[in-house]
Structure P
Amino acid sequence: MKIVIIGGVAAGAKAAAKSKRMLPDSEVHIYTRDTHVSYSSCGLPYYIAGDFEDWHKLIVRTAEEFEKSGINIHTEYLVTKILPADKKILVKNLKIGSCEFIEYDKLIIATGSLPYIPEIKNCNLENVFTVRTLEDGIKIKNAMQNFQNITIIGGGYIAIELIEAFVKNKKNITLIEQSPFILSVFDEDISSLIQAYILENSDNLVRIINEDTVTEFVGEKNVHGILTSKGMGFETDMVIIAAGVRPVVNIAKEAGIELGITGAIKVNSRLQTNITDIYACGDCVEKINMVSNTPVWIPLGSTANKEGRVAAINACGGVEDFEGVLGSAVLRYHSLNISMTGLTEKQAQKLGYDTVSVVITKRDKAGYMPEVQNVTLKLIADRRTHKVLGAQAIGCGDADKRVNTVSVGLTGNMKVEDLLDVDLTYAPPFSTSIDILISAARILKSKLN
């Protein structure tokens, strides 16, 4: 059997490795436009920050390592067309410009996502960067050494991680976000706390401009200024566009592969597309939210790895389902841990839930322990069913530990009352005798009743 995979990084690389393990005699090929086949793009902000100096540490597995295991790697190849009727793809060698048709028995699409570039005048000026590939990270780190004033467009996960990186290097940062607060994926009562913490703990190096957008980059060759829709103008030495990503689905759509309502590729639980012998996984694929059972598009590296494995199992003749996602995520800004899972209150209300929520702040360990810190936790439930819908937690303590517990509960359709009976571990260095999660559930139960 010949298995062809379009794209590498997380989903494509995992699909290739799993395919070869399941069918050792199969012919497995990866075609990727990148110069590297398997690397951690999630680690780029920490490389830029200087947490480690050698970018090679971000490479998960080299092309040579794949080749040694019998997987054929084709870097700097762009797949321009899928021909399902002929079971072929058309690939272009980006190094020499030649094109050729490649046959397949099973095709796995892992084309991922690309940075979203807003409509801004003079986007082609030098010192305007996006963050996706290893080369992007290297260029940003090198440019940062020569400049002091940096502008970030967007206020999502990557933007926050980049603020931390630049503050560590004593740079002046201006962040422009069109929403009232950064990290708008959280509810406003939580994202407002995050924004306040960043501004208070950045040595006066960070300025955040909310409810505004960039209309023009000013300069002839290099960018040296910014103009916004509200008439603001200021100088800058370099710009990072971190305004989100979009799924790469053009060749799939042209081949007749169905897209979902989110604009990503629609697949079933076995990651099959509507065309026989074609599977899709990773950032290019639509998911199902396990709480609401509705289609969502949440591009995360952890999910891409899981989907790559499941796509390979099914392409190789096995049977395994990918049930969906909760959107569980975690990041940090210096000492502040930021985490979430499931639905936010605003998402739940849009879906028709009658929400009840509680926000509490409590110590994460016994108060007499020297490392004790506070955690603020928001827990959300449905008034009618008492079903837990989601959680958000921030704090210099173990915020993600509480969110991870809720994520397990969401997978099991847990009700608020069920949380009260969870036998959580306790010792003074690890939690309070009544954990903040149990306290939040008690208050939420009272509100529900």
Structure Q
Amino acid sequence: MQEITKEYLDEIQTLIEQGEERSLVAHLEDFHETDIALILNQLRREDVNYAYRLLKDDIRPAVLVDVDDEVREEILGSLSSKEIAEDVIDGLESDDAADVIGSLPSDKMMEVMSKAKDKESVSDVLSLLSYPEGSAGALMAKELVKVEETWSVATAIKEIRIQSKDIENLYTIYVVNSFGELTGRLSLQNLLLTAASTRTPVGELKDDEDIISIKAKEKEELVVSLMERYDLVALPVTDDNGILLGRITIDDAVDVIIEEAERDYQLASGISEDVESYDSVWTLTRARLPWLLIGLGGGVGGAYVIGAFDIVSNPEMALFIPLIAAMGGNVGVQSSAIVVQGLATSSINTSNIATRLIKELSVGLLNGVICAGIIFIVTILLGFDKALSTTVGISLLCVIVFAALFGAFIPLMLEKRKIDPALATGPFITTANDIIGLIIYFSIGSFISTLL
């Protein structure tokens, strides 16, 4: 398999410009569908459609799923409704088809549906599109293998062969009753090796203990939590009555994990919208500007705090302003990051706020005492007087303790208010700690100066 290097991309581009279709197809066939998508992402937009149409019919659908949203939009815009129906509805599993079709305008979507050959697939896609984005129902695929409890082993094997034709990976065989309610799962080992005869009912072979499933209306975060906790490669989805609707596979859960990580990273970096590098200048500016304005306001607030205290009488205190602000911001971000991670993995919840804050208080005190002791000794060795060294040391202790508590408290409160706690790991914590840290520093400095 070829490595996707700049030189190789330049070679692909040259083949496109020269119209060397056979050579271009030969080059692309050396890659996996995911790698072909990466190549298309980096081609000039006017060349994407040309390269896509040269791909084999069985490759195009998978490539269409993996390309960037902007590239997919470009490709879909060049295809007729019939071509989209063939590549998407007839060529993809229902969950992937729904993701692609859902990006089309409603009138175009219905036109595509009318052109599809497989009407059952159309029904499955429409069903998935009815679920709200971010729910387990929107994440699931309708394709699965299920057998009824009353079926004999012979009937079950025959049905499994038929149903598995539409499934890329067969992880689990689900067992349902006559009403379609999920009652268990069936392993191939039990089906092939345990049955006394081919007439043995499936109900006698099923495993009905600890059936982990999820309701279609639940959030996708719960999907990830369940699959991680119980080491599942597939999770069945049911309605409120227990009727089996579909399944969610581990690759879909991984996609959610990646999306969540990217979103949290952007929020922690002060980016308020889900954006990509290829988005417009206005979109990128709109996503970044709010937090920049908050930072700007924080800077003005910090300047006001400094101006409110008589720093002229103690000019040496200005030397340690960056230290106090930086330590407060760093401790706050550390504390909030740990809490946000715990909330994401459900190891921390909003019912034990007091316990979490007590623990952060203990950590803050220990770190504060160590850092305060070090800075006191360092300032003395550097020749600063004891009053300033004491002020800096005590201030640093107080700032670290406060920042640890504040950094833990804010994400817990945001979670309780149903607001993404990842917001707390970004500029908000840093800016707030900068201002409050300076207030603490100058207040202690003023107090100590009055004692001397």
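Just so you know, all these numbers are worked out from the coordinates, no wet-lab data involved. Everything numeric in this text was worked out from a predicted model, so none of it was measured. Cβ atoms are built from the backbone, for glycine too; each structure is taken alone.
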Across P, Q, Cα Rg over 2.2 N^0.38 Å reaches its greatest value in structure Q
Re mean count of other Cβ atoms within 10 Å over residues 97-104: value 20.6 computed from one entry in P, Q; matching entry is structure Q
Re FRET efficiency 1/(1 + (r/R0)^6) of positions 249 and 281 (r between Cβ atoms, R0 = 41 Å, to 0.05): value 0.60 computed from one entry in P, Q; matching entry is structure Q
When FRET efficiency 1/(1 + (r/R0)^6) of positions 161 and 385 (r between Cβ atoms, R0 = 35 Å, to 0.05) is calculated for structures P, Q, the one with the largest value is P
Comparing distance in nm of label points 7 Å out along Cα→Cβ at positions 241 and 441 across structures P, Q, the largest value goes to Q
From the coordinates of one of P, Q, distance in nm of label points 7 Å out along Cα→Cβ at positions 57 and 193 came out at 4.1; that one is structure Q
Output -19500 (helix-only ellipticity at 222 nm (-39500 (n - 2.57) for each DSSP H run of 4 or more, over all residues; to 500), calculated) maps, among P, Q, to structure Q
